[in-house]
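S.K.: So, here's a batch of structures to check.
Nothing in this text is a laboratory measurement; each read-out follows from the coordinates by a stated rule. Everything numeric here is computed off the predicted structure, so don't read it as measured data. Cβ atoms are built from the backbone, for glycine too; each structure is taken alone.
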Structure I
Amino acid sequence: MRTFLIAGNWKMNAGPTEAGELANEMAGIWKGKSFTSEALICPPFVSIAAVNNEFEGTQFKVGAQNVHTEDNGAYTGEISTSMLKDANCDYVIVGHSERREYFHETSELVAQKAKKVIDDGLKAIVCVGEVLEERKSGKHKDVVKEQVNAVLDLLEGDVSDQFVIAYEPVWAIGTGETASPEQAQEMHQYIRSLLSEKLGDEVSQKIRILYGGSMKPANAEELLTQTDVDGGLIGGASLKADSFSQIIEISESI
């Protein structure tokens with residue numbers, strides 16, 4: 001049975017001071033309590049140490065929002081997997097829709113990053129998803145298939161412990177719009193079928209597929225109760241300790 005992963009992506013928010021305070025508040029809410037779901041926060045690079053410090057001794061895990069494909073060298077402004085491991089990160093988000101749009105990351109580059117993360121012993125959260133025009137034109141499954149298969153073509157064996165997919169209906173991020181539970185389930189089921197084709201049914205059933213389109217306490221239950229929705233990649237709601245904790249609580253009740 002797949003364990004829910006409730007992952008917070010803080011994007012370019014919360015420097016070390018604010019991040020430490022927010023992580024401390026989250027840890028305080030759960031002091032003396034436990035959860036069976038997996039809870040993860042991915043702060044900006046400069047705030048990883050502060051968040052890790054506040055999460056020490058808790059069940060919360062820390063990840064990064066991006067990574068480079070090389071180990072080291074003359075790549076000003078980039079961060080390597082070895083640096084993230086040294087910073088006690090467990091996960092790395094790759095291919096977020098904002099990276100694809102604003103920084104022109106191709107599916108090939110995203111796949112290379114995912115492979116590097118997995119090969120070096122970290123866990124990759126690979127984001128896939130379509131924009132509104134692609135959804136309206138009926139090309140949404142073709143877009144997602146291309147993004148998913150680019151990664152799967154580089155992976156070998158049972159990677160289910162290190163590989164997570166986050167489906168982002170890009171038209172539902174930061175717009176207040178949300179894919180209906182039925183739309184989310186339809187795409188998650190389709191993604192699982194792609195995993196099954198490439199990796200086999202047994203492996204595909206172990207890989208978690210997160211919903212990454214404006215999940216919040218108000219809609220978390222109806223999304224998380226869908227058969228193939230295994231958690232959420234959460235933006236705005238993860239920047240408030242109470243709302244993020246409420247989503248964890250909802251996942252615990254399912």
Structure II
Amino acid sequence: MLQVNGLSRNFVDKKRGIVKAVDNVSFSVAKGEIFGLLGPNGAGKSTTLRLVSTMLKPSSGTAIINGFDIATHPAEVRRQIGFLTGDMGLYARQTPRETLMFFGRLAEVPELQLSQRTDDLLRRLDMLDFADTRCDKLSSGMKQKTAIARTLIHDPPMLILDEPTATLDLPTARVIEASILEAKRAGKCIVYSTHIMEEAEYLCDRIGVINHGQLKISGTMDELRAITGKQRLREVFLELLELPSAA
């Protein structure tokens with residue numbers, strides 16, 4: 001479903017010169033798989049996700065999503081993905097229901113299907129009590145549920161989720177985690193970025209650690225434990241930050 005090949009992105013900084021925000025990153029993610037992309041702040045996680053989603057153009061390398069190249073077929077790539085960014089970007093005057101209907105129409109979801117999907121997502125994400133309340137009146141957890149439902153409304157085969165449960169309380173986070181696992185069972189390809197190690201260990205089939213724009217290593221938890229000699233993901237993560245970059 002997703003094949004990332006030598007993806008790089010350079011920026012020019014007046015003081016530092018050329019900065020390699022993403023440096024020759026390669027990985028793949030299959031259908032029905034959750035791939036966790038972990039790293040410290042400024043490591044290149046969000047830039048990698050923006051490159052894969054076509055929000056940024058790569059300096060070199062590419063990614064193929066469901067057979068479409070991000071460089072040559074960006075519009076088709078966008079139809080294949082649902083991207084949850086750190087900025088929810090909700091319209092204050094719209095309700096969650098109106099938000100889902102609006103973005104579903106932008107994605108050209110047929111009207112009957114759109115109405116059914118909207119009702120289904122409102123139910124699955126436990127949003128019925130505030131579905132018709134303006135977004136500027138919602139709590140942070142309610143807004144995050146709305147943003148995730150918006151990501152799912154066009155039923156994309158691939159999801160890119162950047163910090164989906166950040167700042168949320170445990171009950172709300174569990175509802176969102178359940179929706180992600182349901183998407184996995186439906187065969188979706190999911191790239192997942194988080195700073196919450198316990199969450200990544202629970203949800204992800206494989207984990208990649210990125211630092212200074214370079215992918216250090218990727219593998220299952222068992223593989224990463226064998227490499228580092230550590231058991232808990234937070235200790236595995238810290239150990240992996242010291243490794244040389246993967247070839």
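S.K.: Once distance in nm of label points 7 Å out along Cα→Cβ at positions 16 and 224 is calculated for all of I, II, which comes out largest? Mind showing how you got there, number by number?
M.R.: Details: I: 3.3; II: 2.4.
When distance in nm of label points 7 Å out along Cα→Cβ at positions 16 and 224 is computed for each of I, II, structure I gives the biggest number.
S.K.: Quick one: semi-axes √(5λ) of the Cα gyration tensor in Å came out at 31, 21, 17 when computed from one of I, II, so which one is it?
M.R.: Details: I: 25, 22, 17; II: 31, 21, 17.
Answer by label: II.
S.K.: Suppose you compute relative contact order in percent (Cα under 8 Å, 6 or more apart) for every structure in I, II: which one lands on 26? Could the numbers behind the result be given before it?
M.R.: Values: I: 21; II: 26.
Of the options listed, only II reproduces it.
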